[in-house]
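So, here's a batch of structures to check.
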Structure I
Amino acid sequence: MSTGHPEAAPRRGPFGFLAEGLGAIGTIWIFFLMLLINADVAGRYFFDKPLVGTVEIVSMSIVGIIYLQLGHALRYERFIRSDGLLGRLLLNRPRIGYAVQGFHHLVGAVLLALMVYFCVPETINAWQQSEYLGTEGVFVFYIWPINALVTLGAAVTAIQFFLHFLRDLRVAAGLLAPPVPLASDVDAVV
């Protein structure tokens, strides 16, 4: 459920450009991944010669793409969640609904911050140890760049969770009017 109009998108600023830029990079990456997969399929079909490393690149790319796009999805309130109870609370008892949602956002911020805390040493270790997927001499895909993207994406998402928490706290305290829900959101809850 979205809590605001698309015209009333989150304010842009350096953080907004970062979240949106990472989301755009993830989208472009999907396009190039599609080209790679099609080239691999064509190579298998027409020449009986697949592209070496396609499986490794695709498997690691999916992880990178997800974390690149998490912060953007959360920023525009398109993060997946169950809205049965919360949707009704946000519509009928906004202050209580935003208090519950604020707790959800705070927990998300803490969990993603913990993830960053534990991912940083793993990323450094993967870089120092030159960890890779694949077979040496045939194809290797170094893991540390994907670990770094996971860490960056988790950090951006943690910050966005915290920003949502601050907004929810202000609405629950009566210091900020709740955003007007979209008609489609109201229909989905009613």
Structure II
Amino acid sequence: MYKRQGLTLIAPFSIGWGGFMFVLAVALQEGLRLGPMEAGLALVPMCATFLAGSLAGPRLVARFERRVVTAGAVIQGVGLAVVAATFWFGWDGLGALGLAPGLAVQGLGQGLLMPVTMRLVLSEVPVDRAGVGGGVLVTTQQAFMALGVATLGSLFLSLTPSGGMREALEITLGVQLVVVVATVLLSLRLPRSVR
């Protein structure tokens, strides 16, 4: 039963993640005219804090149980809101360093949310079915990431010609924030304890 709730949580997270990474890459390179190296380096704060959150997650779960997942989703949402505000208020002259605070907060939230959710899903799979369980988990994640690229990416690209890239980005990030709220609400349905 818990694996279904965990898979249900992975769906909106993956939609948002896939769409965000696509839209961010286009916005950084086409909108802000950053080169590929600078655009890639802009993600380092997110990666570093994702790692930190992933490492801290198991210790935090021992104390706070499933609330770690909920807190991770909320922190991710705060980071996304900071990224959206940074793009909106600082579009002209914005560089990779300007996005670092929001991306760092977002990465921390994702690092707390995703590994713990995967652990929860896989902990309910019998050992003799672990390969199947892992396959279902990764397939769910990949399918919904592709759906996120298709839906949020299409929204972003369809709005860009008429409203400009900054406005299209803000609308797309707003939709993603709604998806993050769904992730928070679904996290409340997870079992209280995590093995």
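The figures follow:
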{"read-out": "Highest-scoring label, criterion being Rg/Rh (Cα atoms, Kirkwood Rh), among I, II", "value": "I"}
{"read-out": "Comparison of I, II - label where relative contact order in percent (Cα under 8 Å, 6 or more apart) is highest", "value": "II"}
{"read-out": "Comparison of I, II - label where FRET efficiency 1/(1 + (r/R0)^6) of positions 28 and 68 (r between Cβ atoms, R0 = 30 Å, to 0.05) is highest", "value": "I"}
{"read-out": "At a computed 0.20 (FRET efficiency 1/(1 + (r/R0)^6) of positions 36 and 132 (r between Cβ atoms, R0 = 30 Å, to 0.05)), which of I, II", "value": "II"}
{"read-out": "Origin of the value -29000, where helix-only ellipticity at 222 nm (-39500 (n - 2.57) for each DSSP H run of 4 or more, over all residues; to 500) was derived from one of I, II", "value": "II"}
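Values in this text are rule-based calculations from the coordinates and carry no lab data. Keep in mind that this is a model prediction, so the values were computed, not measured. Cβ atoms are built from the backbone, for glycine too; each structure is taken alone.
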